[in-house]
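Read-outs: derived from the displayed coordinates by stated rules, not from any lab. Remember, predicted model here, so these are calculated numbers, not experimental data. Cβ atoms are built from the backbone, for glycine too; each structure is taken alone.
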Structure P
């Protein structure tokens, strides 16, 4: 064996034991073939043998010395795999197929180390001579290492037969849970009935004019998801401090007037209400970051760490137009477009619901009917294209020329203008200004 082979992490004995265990036990074969790939083996001969085993397994055939030799012969790789004698030795010299999980762990560990060496070399080259921006090099480095940690492989193609099987099972589960939510509830009953909650891997846009309660709505979602659904929620607040975020959640959850919380003019009743919700709010799995001008790369990096340590279900970003672009573009529209695409990829990569707040242009203010339209999305770029769900907030009372403003009517609307996997509708809700909260609509009794 040459010097290179001695320094590259691998275990010939562990690789042989995995292959021998597959020949000895169908249970061991199932475990190994579900976890490992041919690329995990250092020896080229072992890769060829494992690939032949995969072909037999995928075609539903028994894996033994005879079928394996036959498959290798048909693939023209029997000689390069060591011949019939080597195949026979694999089972004979395997200590025990019962230790398959330990053998797999050794092979997998060495494979990951080799990938780290390869990725580390590439990162070093980029850092030393690449013309990429430093932020891009850091993001790429973190992504490549994260991919190794998540055991991603280069081959993402999958036959429709295996996908169909999963979908068929999923439909069966939907039938058993008919009428139940499939996502994380927002706490607004009519909205949850329409969307079945916040769905994992979805990019959800909440849009509105300033002072329409976008931040309040997002924090209502965060509190409900964490406190009542047991979800882990990451909040990136680019406009408010951490303390302001918690103050809003406390007002909404305790039912104590926000103004009283800010001024400290609290009576015994209000103090008891706050005390009653103190532990519940304090123990909620909500993580808050108030870094101003954060980039998508920074959000991605922090979310990966949160997911690795705490698990992660929902990401909330308040708000899109305050985010910084990692790379300067010719226009802000192009920058926003690049960010929404990256946020959609983040939602899919981490399998979380990503909720992003976005400003609307002034167009609704200019129209007689102030109801917002998707065309009002500010610097929209690819927002309409990338988003799975777009919700537009409309509070008629925010406009002095409306009847609602004259009557002091806080009836509001969440217009679900886009719903990739379902129907659209306008949901009637109530705005509770003293608690900075959206609540379920309850019409006044006649």
Structure Q
């Protein structure tokens, strides 16, 4: 069995669903299980709907028109989504009456995108002569905790494989959503369908997990910055995990863990160019001569510098420091320490203002917002001397100041912080250094 996950851009319209049917037909012998996102643009429409529902009567017509166009072009039955739209209208009325949008209600509202798309995809497959059934993930055993908006999936105890075995034809399963133990709908974070696919792949011992998207696999850098960014044929789980957590857009940061747990290959493919080999992510990939696999970046990074002579010879200072960040639910990314100072970065500064007063009781604190983080990823970093020099020298020549540097614990990545205005130039400079004139990423 394999898992085929299709994102929103791969389900954009009727033509895209016909392409999906063609891809599935070519892999019927592999017993595919499909995991799907909402149609492109639908989740954004639901986000706007959620905000409007508190104060006003909402207009569902744009959402209905989106799904109607797909049904009509594919000749699907008119009432395919009617029940769900009635349920959505009732939920919006309830939100307006209460005058408040709770996290639980927000998740329930957001769930409609995937719940509608599975019906579209299953019906499109059936119309193409491929027997398929729409399945809500929670009906086949996917459960979560009750942290609405970012729920954690609960371990599977065999229910998923047993439930999918009872499905008629190809199972088409909702990504992104689950239910908690009380039966409340939950979402597992934006772009969480990758995680849903990997979780289900783990549960059924899939031979491969395929992530179908709109690019030719994982690229050496962001093509919006680097015009000559190119696909990476293969990379290791470690490299892909670092890339995903450091700003890579193709994979959800948590999505690789379930695949890694059972050494299931993950293949990233282009729905619009199915003959492109894409990128395969494997437990181990060591290639002679490959120093760097890719260069990722993320913006809106906050740098916190903490300095005090009290650190000298004092046991437990770091424990005190990170107890403060933990209590204020601040997620720390990069960390660098010296004898009298600690620097760390945050992706989001939410909670920092409340924590700042406590931090200042421990030490002098300087905070700088609006920075960017760049991550150079590759197993060659730990095996070859001279890689740091090849990172810093081009940046120095380009006049780009490095505010902080950190070598990852697994020694497959070097992360550095630069000014927010320098990020695009820095990414291009580093890509030129490691990939221009090279034939193998």
Comparing distance in nm of label points 7 Å out along Cα→Cβ at positions 109 and 133 across structures P, Q, which is largest? P
If semi-axes √(5λ) of the Cα gyration tensor in Å is calculated from each of P, Q, which structure is the one that comes out at 54, 24, 22? P
Out of P, Q, which one gives 7.0 for distance in nm of label points 7 Å out along Cα→Cβ at positions 117 and 405 as computed from the coordinates? P
Among the shown structures P, Q, from which was the value 86, 54, 35 of Cα extents along the principal axes in Å, for residues 77-284 alone calculated? P
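Match the computed value 4.7 of distance in nm of label points 7 Å out along Cα→Cβ at positions 173 and 357 to one of the structures P, Q, and report its label. Show your work: numbers first, answer last.
Numbers: P: 3.3; Q: 4.7.
Going label by label, the one that fits is Q.
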Comparing distance in nm of label points 7 Å out along Cα→Cβ at positions 61 and 389 across structures P, Q, which is largest? Q
Of structures P, Q, which gives -0.72, -0.74, -1.19 when log10 I(q)/I(0) by the Debye sum over Cα atoms at q = 0.14, 0.15, 0.30 Å⁻¹, for residues 277-316 alone is computed from the coordinates? Q
Label whose coordinates, when helix-only ellipticity at 222 nm (-39500 (n - 2.57) for each DSSP H run of 4 or more, over all residues; to 500) is calculated, return -15500 (choices P, Q): P
